[in-house]
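Below, each structure is written out as structure tokens.
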Structure I
Amino acid sequence: MAEGKIRVLVVEDHPLLADALEASLSREEDFDVTVANDSKRARPLLEQGVDLLILDLDLPDGFGTDLIADANKGNPGVKVLVYSGTSDHDEIRSVLRAGVAGFLHKSAASWSVNASARQVLAGHQVLDRVALDAARTHEQAMEAASEARLTQRELDVLTRLAKGDHTDQVARALGMSPETVRTHLKAIYRKLKVDNRSAAVAVALRRKLVE
């Protein structure tokens with residue numbers, strides 16, 4: 001990477017999109033742009049030092065959040081801009097919790113990444129409509145959960161129930177025993193004033209505790 005320039009690492013596995021991003025970002029005279037198409041190739045480049053990481057989440061060898069942690073470890077002050085095709089609110093919230101500086105959906109044109117890159121490098125957070133919707137939905141759910149006095153773990157169990165998971169699947173997904181899941185269920189039933197799973201999910205959906 002060229003000395004004195006802003007070191008930009010793009011991690012994108014789709015060849016045409018990677019080329020488009022590289023071409024667009026390289027028009028910035030003070031950007032030194034490098035592209036990697038998976039986590040394995042990205043990690044040595046992160047170790048060399050980067051100022052801005054532009055990251056797809058769905059990579060051939062893993063989910064992009066692992067690279068966010070790696071980037072923060074070895075690059076104090078690094079800015080991370082996620083450029084992803086996901087609209088899954090859980091995935092988006094996970095990267096927002098990881099402390100990224102921005103999120104752009106891939107429905108945005110590649111040239112818009114340049115302006116967003118400048119904004120995050122200047123210390124601003126950039127969130128597009130998809131990310132804002134995910135953050136807003138999460139905030140509403142947490143407010144509703146607070147009113148119902150549900151704990152975060154009980155809310156996690158409810159979310160899995162709403163996805164159709166049975167007790168063993170919930171236990172595996174959340175890293176707890178089936179007995180612990182049943183204990184949480186009893187607390188959920190009591191707090192929501194219901195006596196079965198279907199009723200609990202119905203109340204949760206009506207109150208927007210889960211999506």
Structure II
Amino acid sequence: MDTSITNLFSDDQLPEAWFCSQCRKRKPREDFVSRRRCRDCAMLRKCFTCGERKPITDFPQETSKGCLKCRQTGRAKEQKAQRAALRYANNAEARREHNRNFYASNPMRYIARQENHRKQKRIEIRNIVLDHFHKVCACCGESEPLFLTIDHIDGNGNLHRRLVGKADMWRWLVNNNFPPGFQLLCFNCNAGKYRNGGTCPHQEIKRTLE
């Protein structure tokens with residue numbers, strides 16, 4: 001209870017119904033956790049990404065501004081990237097001038113920072129692709145991410161690479177919304193499929209056992 005209110009009035013002089021500043025409703029005094037917020041509103045929080053008021057259990061932390069759903073769908077990160085792009089567009093020349101000055105005075109630090117940024121971006125894109133294909137080899141079930149690679153199901157990888165040029169295949173899949181015809185294979189299954197004429201030896205063994 002607000003001390004300024006209790007100093008002015010005794011308990012029997014306080015109004016029976018208080019006004020909640022969030023839900024804009026009058027409720028009994030005992031339903032309030034503070035002078036301006038009722039208990040129902042205290043259990044809700046606004047997500048700054050989707051704009052909806054949700055239970056506090058839908059947020060990963062007490063100080064989180066985005067709900068779990070927006071984080072899992074990537075909507076929060078997408079909006080953050082859009083805001084960053086807008087800030088850069090509004091100050092493009094100033095940012096370019098800043099980068100030129102920084103490179104001139106700290107060339108090695110600038111190069112290291114750019115390389116670290118590219119590395120983090122590659123890891124992020126790779127994780128997006130791995131999550132899409134459930135982080136498992138489609139043939140043998142290998143789940144170690146370092147062993148997994150992209151495979152063209154129809155075996156037309158050479159033709160596809162000629163069409164798309166030198167584009168990174170992981171990035172190409174993300175930019176094109178994961179078109180059909182691709183899967184994750186471990187390096188063993190991928191190499192075995194190539195050397196065995198388009199069929200992984202694991203599949204031939206399974207057919208024999210059946």
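Only the coordinates and a few stated rules stand behind these numbers; no lab work does. As the structure is a prediction and not an experimental result, all values here were calculated from the model. Cβ atoms are built from the backbone, for glycine too; each structure is taken alone.
If semi-axes √(5λ) of the Cα gyration tensor in Å comes out at 54, 29, 14 when worked out from the coordinates, which of I, II was used?
II
Assuming 11 is relative contact order in percent (Cα under 8 Å, 6 or more apart) as calculated from a single structure, say which of I, II it is.
It traces back to II.
Quick check: -14500 is what I get for helix-only ellipticity at 222 nm (-39500 (n - 2.57) for each DSSP H run of 4 or more, over all residues; to 500), calculated from one of I, II. Which structure matches?
Computing helix-only ellipticity at 222 nm (-39500 (n - 2.57) for each DSSP H run of 4 or more, over all residues; to 500) on every structure in I, II gives -14500 only for II.
Another question, if that's okay. Out of I, II, which structure matches 15.9 when mean count of other Cβ atoms within 10 Å over residues 59-66 is calculated?
This figure was derived from I.
A follow-up question, please. Of the structures labelled I, II, one was used to calculate mean count of other Cβ atoms within 10 Å over residues 83-90, giving 17.0. Name it.
I
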